[in-house]
1. Suppose distance in nm of label points 7 Å out along Cα→Cβ at positions 40 and 376 works out to 3.9; of 1, 2, which structure was it derived from?
2. Out of 1, 2, which structure matches 8.9 when distance in nm of label points 7 Å out along Cα→Cβ at positions 24 and 416 is calculated?
3. Of structures 1, 2, which gives 0.95 when FRET efficiency 1/(1 + (r/R0)^6) of positions 120 and 264 (r between Cβ atoms, R0 = 35 Å, to 0.05) is computed from the coordinates?
4. Comparing 1, 2, where is distance in nm of label points 7 Å out along Cα→Cβ at positions 96 and 464 highest?
5. From which structure (1, 2) was relative contact order in percent (Cα under 8 Å, 6 or more apart) calculated, if the value obtained is 8?
Structure 1
Amino acid sequence: MFDSPCERWLRGIAFNPAAPSDVLVRLLDRTAGEAGLLMCEGRDLPDAVVDAALHHPAGVVRRALARNQYVDPARLARLATDPSGLVRAWLASGPRGFPRRVRPLPDDILVTLLMAQDGGEDNKVTAKEIIAELDSSRQIPLSFFRSIAGHEHPELRRTATWRWESLTPAQRAALLDDPDPTVREAAQDRNWRQDPERVEAMLPSFGSRNEFVFDSCALSPALVEQGFADGTVLPMARNPHTPAYALARLTRHPGAAVRASVAARPDVGPDLVAELREDPHEGVRMYARLHPFPRTWAEYRAIDQIVGHGPDCTCPMGEPFIPSRTEPAVGPSPDWFAACAVSEEPGLRQVAASWPGLPAGLVETLAQDDDEEVRIRLACHHPLAPPHLLLDVFVTRPAHRPHLLALPAFPRTGWAHLVDHSDPEVRALAAADPALPDPPLEDPDASVRRAAATNPSLSPEVLETLLADPRTAESAASNPSLPVPRMHALLDHCLPVS
């Protein structure tokens, strides 16, 4: 029964935004097949459905819910102590598909996963494997490591050392002098990057993978000279620990990328800044013009994550306040972002537009900015970006469409004027617009026809015809105007009576 009418109807109902809880709960039955699993993972769910999935006897249902990126993660706390290690592992690994922004898990869930003594009764994974999944999932905010640095349990204090550079100097000192010998050992293992002599001694063990040493570790004079000798200069130009005398040499390096990296640093003196502002390369001059805005390493990192990445950058979105390596407890302030928003430099306005805490008045101003990258950044990052801007970026920049479609504020109406657009993806959005008087059910592109079948303006008679057509049955079943009694009738037809 591959892709039968029932399978199409069930998948459609699973994603019908108007389906009530009693309809969706029926899809958790084993006989509903993949429809219920796709629903648990792929959409927001009413509380009653979340509760039913959390307590469902089938581990596969609970695993699917564990990957949900739309449900409030606090609602998933029960899964952190699930009897199945696979359920815990799926919760720890986070949403599938590497979304640009991953919501952090609440602290209590993180503590539960980190403190587990076993990998679950199914013996499919170990506790260490679950923790490894969590560590790479982007679901642990850096603030969590700072919050557990003084925790009463030594296991959590050891965990705090994982993000050593994100801790405050006082926290690092306390961990190095911790009463628990295992915590002290972990802290000493992490602290080697701050000791130039230990860095120099350990360098040979990294072989050809040593670039991160020159990028982030304290450098002895011998290592500085080695970096110049073997050409590992770009990492040194970015390293907060690079000494001032080396920066002066890097300022005159023939590579424009090296000089630009120096120009972007917050610790470059006024004499070097003045020299770099006269550099023959525009990119170097641009970074030099940004001074004095990168006054701290946190501000430097905020600029570095944005400027020069281009209008189609789809890099993962980190935390709103980017911690620095030397001032971990201090992020760029709201006043700093506000100053960036009114700067004459487009790059700084791009940085401001990327901060989701920017006030509404500045959002309104940046939404009309002459620089396209400012408008794109605002659309992708700020919850108050106006609907017309989200629509415009969707139309003009296909690279951002998956992210924009997942935003709660993305407009689902106001597209009717684009129903004849040359791009089928744009026509598909227009075809589902409830304000469209005549959805294009005969469009030459199948994706547009399917989108038109979801339009709630369709009459009941047309909707029944579409339900009977294999090409549009799934989309018609997801149409929010489908009456609830009809949803139940379709489920009655497709699901065996238990």
Structure 2
Amino acid sequence: MDTTPAENPPSNIPEYAVAEIAGAVRRTLEGAFGRVRVRGEVCEAKRYPSGHWYLSLKDENAKLEAVIWKTAVPRLSIQPENGVEVIATGRITTYADRSKYQLVIDRLEFAGEGALLARIEMLRKKLLAEGLFEEDRKRPLPRLPLVIGVVTSESGAVIQDIRTTILRRFPRRIILWPVPVQGQGAAEKIAAAIRGFGALPEGGPIPRPDVIIVARGGGSLEDLMAFNEEVVVRAAAASPIPLISAVGHETDTTLIDFASDRRAPTPTAAAELAVPARLDLLADLAQREARLRGAMMRQLRAAETVLLRLERRLPDVPARVTDLRRRLDEAGEGLAPALRHFLDRRRDSLARLPMPHPRAGIAARRATLALLEGRKSAAFARLVQRAQGARALQAFSPAPLAALLREKAARLAGASARLEAGSYQSVLARGFSLVRDAQGQALTRAAQVAPGAKLAIVFADGEVAATADGEAPKRARAPKKPPAQESLL
């Protein structure tokens, strides 16, 4: 039977290299689609250290992988964020190394107001849970600020409205920090302006504002998105200076309104909140002056009435002085006899007092001295006994105790020497080594070592890892008997 394999039959199917197929697929996709706009939800978004963004767009039926090269990232109006519905513009191409296709994005925008509102609501709940919108964090505005900082565009009508309102109500110094209020990078610049005002030192060349106004005119939801960004909201919440937000018209609400200390419906209203009206202050001062004058006049009249009543109750002062002078003269006339009578009574009292003889007092003092002398003698005798005991203790000799300590020390040194001689560490120090297997067991024979086995060789100063070669172990010669001083015990 012929077992020779038959030759492959000829075929008219063309052969392609893998690279040719990949190139044909790529040209077909790029030629058929060109630039496309794809709507979907962002997922698996991740920015790599190289600066490129890798993400996927998905809907309920499919998922499309996409990439944003780092050269296109600065031109994006928004940054990719998981869970946000967007419209991506770019071109379809293939990645031949992995046989897959992907969308190269060069433009990214939100997919309508619904996606924007969903993103804003998600961020609002996150910041609310962190406590950035709590009412107890909000601070009162200064009554009459000296310097007002304004964060807005320098070319819009907002700054003019604020200037006009402050000049009309109460002229104050205004410092403008110009920023773009919409578009790419606007949120970061607004946040930097808020932090910059807060970082100004007291008494520096640029005066530190007492209150900050963050404002912009009205616009669509997309136009106001810079004031809904997390970086702006956190900067407003962390501002050390009281902050007023005035973004859009009265019906517009942004997340910075929740984090600011006061929210104004319009930029003009923000200026009215920042400074009081001068005419209103003058009217209030006049009203307070009138009330103070009236209160003072009422108090003066009441005090005058009290004084008149007290005056009626006062006695006749000249007559009272005359009466007191007469009583003083009478008392002066009776003072000399009263003093003589007082001295006589004291002399009689002293004469009636019993006076002991001095000899009795002297005898009592002598008895007390004798008692103290006896106590002194007894105390001195006790001190002598204690001194004799101390001299006996000094006569004690410590020589036997020192000899006992030397004997014990010699025995301990001998035991230590015998222990050190029997230790395998001293054997290693004389040039020997200990071989262990991977489990840490000591190996005493070459037959116990398999080819390729992992070994650990222990020397006196450390351990070295080794591997047995592939040859079978040779029978080792019987070692010569080591000298007695080098026995392994």
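Any read-out appearing in this document is the output of simple, stated calculations on the displayed coordinates, not a laboratory observation. Bear in mind that the values here come from a model prediction, so they are computed numbers and not experimental data. Cβ atoms are built from the backbone, for glycine too; each structure is taken alone.
1. Computed on structure 1.
2. 2
3. 2
4. Structure 2 comes out on top.
5. It must be structure 2, since only it matches.
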